[in-house]
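Right after this note come the structures.
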Structure P
Amino acid sequence: MEKIEYFDLHPDVIVGTSTKALGSCHLENNRLANHENLALTLHVAFDDLVAPIQKHTSIFAVVDSSDRGTNVTGNFGHLDGVDALISQDDLVLLSFHADCTPVMIYCADKKIIASIHSGWKGTVSEITSKVTAYLIEKFQVDPLNVYAYIGPSLGKGHLEVQDDVIDLVRKMSFDTGDYYRAKDELHYLLDNKGLNKAQLQRFGVPSGNIKVSDFDTFDHNDIFSSHRRNRDGSRNVTFIKFK
């Protein structure tokens, strides 16, 4: 097993997800565990990594060279409650997840990268929509030049939620009826990957520019950590960086 599962998004960027062979990448006391192994595997300096303290919010932050090494080699406790990062600098943007959905974005016209962590809480608060809207409005990004990768996460066959979550899904700003189905009177199966793809498409990102991983962290637990399988605190990390 390789330590990184790489994904072909665009010639300008490198995108991938760590596997169990690399070891867990999680924040412990606001410090990135196993950062040495991750950086050495990616052939980058420790300071190139930027690690947000994710709390299932819809908050994003624009980061630059002053944020180098945040929660890795310094700036401990910074980017607290941030679940998405945007940058034009030569950094490695990280998204930690077990079953939640990582979304990596590259804006080819403006040379901008972004990383998003979207569990169901981030999805119902439309974090991917908010980041995409910001990129278009603030940086004048053309959605036709946006490329996105939706990474390994819990698939729609295993993401079981109750009706209280579906009530929130129904209140999202677009028709979400195709992205969940009833399992019984109280339980539903939710397509979190599909909901994030739909958020991108709403802003004009072409379907052909959006790649969705076939990996389900529950089914492919031999490769990736899964909270619903293991409940051991281990995490995968999905990243995006310029070549």
Structure Q
Amino acid sequence: MIRTELDEVREALVSLGVGSGATICLHSRLATIGRVMCERPVEAIGEVILDLLGAAGTVFVPTYTFGEREVFDPLSSSTTESGVVSEYFRGLPSAVRSLSPTHSHVGLGAQAARLPLERVRRPFGDPSDFSDFLEIDARLVLLGCSFADGATFLHHMEAVVGVPYREWVRLTRKVVVGGRTTDVEFDYYARSNPSVSEDFDRILPLLREQGVLTEIRIGYASSFSVALSDLARCVQELLANDPLALVR
């Protein structure tokens, strides 16, 4: 097991653009960065992120929940898909959480109020959390995870461009809104062709070629950072040339 000091994690986050006043969308996978040598490593890393961002900064994290039969309560539903750092941020008293039954996000900091609290929107496309993140030019930070594992923003771009292997479908989920459980309908951009599977790491060569990607190694895996505006532009360019560029 690789042993990683908390100061190494801090240095990696700074290299990835986590600094005073920054706005980041953070996806993380701590298992790949090794054993962090401190007490309460999850809480310690969360505290480092908030300290680096300062009062003027903002962190958004995924808090996704995909159970079809579960009631989604933004105040209490734990994230089933998004990792321990996201769950740590979700539990903080100042956390603000959006109201998507599948792809909610938690925000902390100066721009957390961008997240809508009273209406369920589609997970991808416009309007969505992702369109808001793009509007404020947040930076995607993938700590210990690849684009294939953490760049959910690319599903949003698939919806914006209109890829041939997905289609809009209407879903119904039980959601707690204003203290009451209700059936809520929303549009979801679902895969229509089961024979294809996305590989979002295919965007990496173009990002490297255009010089917009920060890539560092910590622990067992690479970590990445890119401005969402640059990522959106590169994805649109890639899909304009080949609508199947992100699938294998």
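No value in this document is a laboratory result; all are computed from the given coordinates. What you see is a predicted model, and the numbers here were worked out from it, not measured in a lab. Cβ atoms are built from the backbone, for glycine too; each structure is taken alone.
If you rank structures P, Q by Rg/Rh (Cα atoms, Kirkwood Rh), for residues 100-179 alone, which sits at the top with the largest value? Numbers along the way, then the final one.
On the way: P: 1.01; Q: 0.97.
Between P, Q, the highest calculated value is found for P.
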*Assuming 0.60 is FRET efficiency 1/(1 + (r/R0)^6) of positions 52 and 196 (r between Cβ atoms, R0 = 41 Å, to 0.05) as calculated from a single structure, say which of P, Q it is.*
Q
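I have 1.6 for distance in nm of label points 7 Å out along Cα→Cβ at positions 84 and 108, calculated from one of the structures P, Q. Which structure is it? Please list the in-between numbers first.
On the way: P: 2.1; Q: 1.6.
Label of the originating structure: Q.
As an exercise: Rg and Dmax of the Cα atoms in Å, calculated from one structure in P, Q, equals 17.6, 50. Which structure is it?
It traces back to Q.
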*Which structure, out of P, Q, was distance in nm of label points 7 Å out along Cα→Cβ at positions 12 and 220 derived from, given a value of 2.6?*
P
_At a computed 3.8 (distance in nm of label points 7 Å out along Cα→Cβ at positions 92 and 188), which of P, Q_ = P
*Name the one structure among P, Q that helix-only ellipticity at 222 nm (-39500 (n - 2.57) for each DSSP H run of 4 or more, over all residues; to 500) of -5500 was derived from.*
P
